[in-house]
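Scrolling down, you'll hit the structures one after another.
None of the figures in this text is laboratory data; all of them are computed from the coordinates on show. Computed from a predicted model, the values in this text were never measured in an experiment. Cβ atoms are built from the backbone, for glycine too; each structure is taken alone.
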Structure I
Amino acid sequence: MDLRQLRYFLTVVEEANFTRAAERLHLAQPGISAQIRRLERELGQQLLERSGRGVRVTEAGAAVLPYARAALEAAEGVRQTAGEFAGLLRGRVRVGVVSGVAAVSGTAAEGLDVAGVLADFHDAHPRVDIHLTENTSERMLAALRDGELDLALLGLADEEPPPGTAAVCVLDHPLAAAVSPDDPLAAVAPRPVPLDALRERSLICLPHGTGIRGALERACAAAGFRPRVAFEAAAPPLLARLAARGLGVAVLPDVPAETAGALGLRTVPLDAPRLRGRISLTWRTGGPSGPAARALLARMCAAFPPAHPVGRGSFS
């Protein structure tokens, strides 16, 4: 058994396809297949189940997978540590950003200039490869726990991070009901309305797996009803446009009246203090394993200090 075989195995599992794995590794597919078969013979277990529709991990393969990933991470740690003695930081950092992060991040002026931080880190450490992905908070939490991500900016429905993770909240905004100017709720603004006012309304919100959607569903459950979400999308500006056309009530971070007016909206505060949109910088408990990831975490913590709850955010 060697690290090359483990890397091929892990890549095929991640791609769920031998052809895509070969393209990602820039190798010929027959060579990858032969090495994985050799690994299976050595272990005496079938790790992958091949079919015309793709590849599925067997029960034995699923049991082996975390050890294969740990072995590759340990080998990378050896290389990175040796490089540090030469004054060079190298390796790979896998960063996740939640879909719809702009829902509570607003503009770079609000302090969440992710692209700027990553670019500055790359300039300082050109030998570090940065892999950036976008997904829902729920999926990225799973990826953090499984070691597939090192860091993630994601939405958390609760103030405390889930088990197995550590986090610092970098943005915290109250949520509001965004409606068209002729909606009955618009006449109430700027006075807050109880969450129960949304009980029979068609709602417009971010999809399942996002922090804002989770916060909405928990708040509604506490109020004794289930939200009727008629439209969902990962792009907050689209949600705002749907609300402006009178298709329902969008649940989004509160914004100043002039910002809402420019979008053809009225925002009505919700009388639900715990209903907030939060973005948290999150990592596995104990910190990232590699020095490159630890260095990026330190830089992001410095760039995104802990947030104090604020009154209004931005849809941009």
Structure II
Amino acid sequence: MDLSVIIPCKNEAGSLPSLCEELARTFTSREGLCLELVFVNDGSTDDTSHALEAVQADGRMAHTVVITLSRNFGKEPSMLAGLQQATGDYLAFMDADLQQSPKTLLAMYDLLIAHQDECDVVAAYQSRRKGGLRAKLSSCFYGAFNSISETRLEPDASDFRVFKRCVAEALLAMPEYSRFTKGLFSWVGFRTRPFEYEPDERYAGHSKWSLGSLLHYATTGFVAFSSVPLLFSAYVGALFALIGFVYIIFVFIDAMVLHNTPAGYPTIVSLLLIVGGLILLSLGIIGEYLSHIYMEGKHRPIYIARQIRRMDEGRASEWGVTTNATAGSEH
């Protein structure tokens, strides 16, 4: 298998037929290229499952895999599920909404093949990001992440990328529960070539990322790749100890030398509010790290696949319940 394209899907029934049509038109014209499509149905509540059944029944794409998760686990577990089932020498992640064009994907694959001695990953990044609150928050996230983490993220980089099998094996060797794939790609340290592209308009539906889910995703990235927030408590504690020491000296001089009676109530209330708020903030940061340790310690599956159905040139094979821990044993 030359190239495996991993496509997480959640409520993408409206765009899947057009996506497969575009993929077939783009890649079947490339003689000799053996393509595998790995779809991951991430707990869709629309007709995505029927659309994927139609894709496999159609037969225009000779090699397809449909992984149906038991519920919605999220994009990161879906990407891992696809990664574990993909068999290609080269692999790719792309979205199902047609914002990432199959023609762009083919150009990225060609670039990686042409420079395979010089790079291991071709990663797409947006040439122009639309303005607005999300764009500003994204810029702030990348700036903050790169300032506190030894793992550097390229601003505006996406999960849309093509990479070699050796990179996939490195990613699979890290079975952590709270996954942040952008950071994992940077952490494994393979040679990466950026690829500038401009996303198309979404073909159907709407973005599955709410502002809250994006903030949670950003928090996962911070916790997974930096321990600097944990030092916040120590630094703030040292700062306020110093302020308290200086303040005691000031009160002593004011009372004993200048014979002034300090106004205690407003000062005490203000200090209690400030210090109490910072204590709660510090506890929240520590609690976030502890929650990740707690989830890792449970050793629960990262995902559960209710069904995996593989079609290879008209031959169908099917497996029942599979998890990230048992994936591979069905082959």
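Quick one: helix-only ellipticity at 222 nm (-39500 (n - 2.57) for each DSSP H run of 4 or more, over all residues; to 500) came out at -12500 when computed from one of I, II, so which one is it? This value belongs to structure I. When Rg/Rh (Cα atoms, Kirkwood Rh), for residues 91-154 alone is computed for each of I, II, the one that comes out at 1.04 is II. Computing distance in nm of label points 7 Å out along Cα→Cβ at positions 235 and 299 across structures I, II gives 3.7 for structure II.
Compare Kirkwood radius over Cα pairs in Å across structures I, II and report the one with the greatest value. Could you put the intermediate results ahead of the total?
On the way: I: 21.7; II: 22.5.
Going through I, II one by one, Kirkwood radius over Cα pairs in Å is largest in II.
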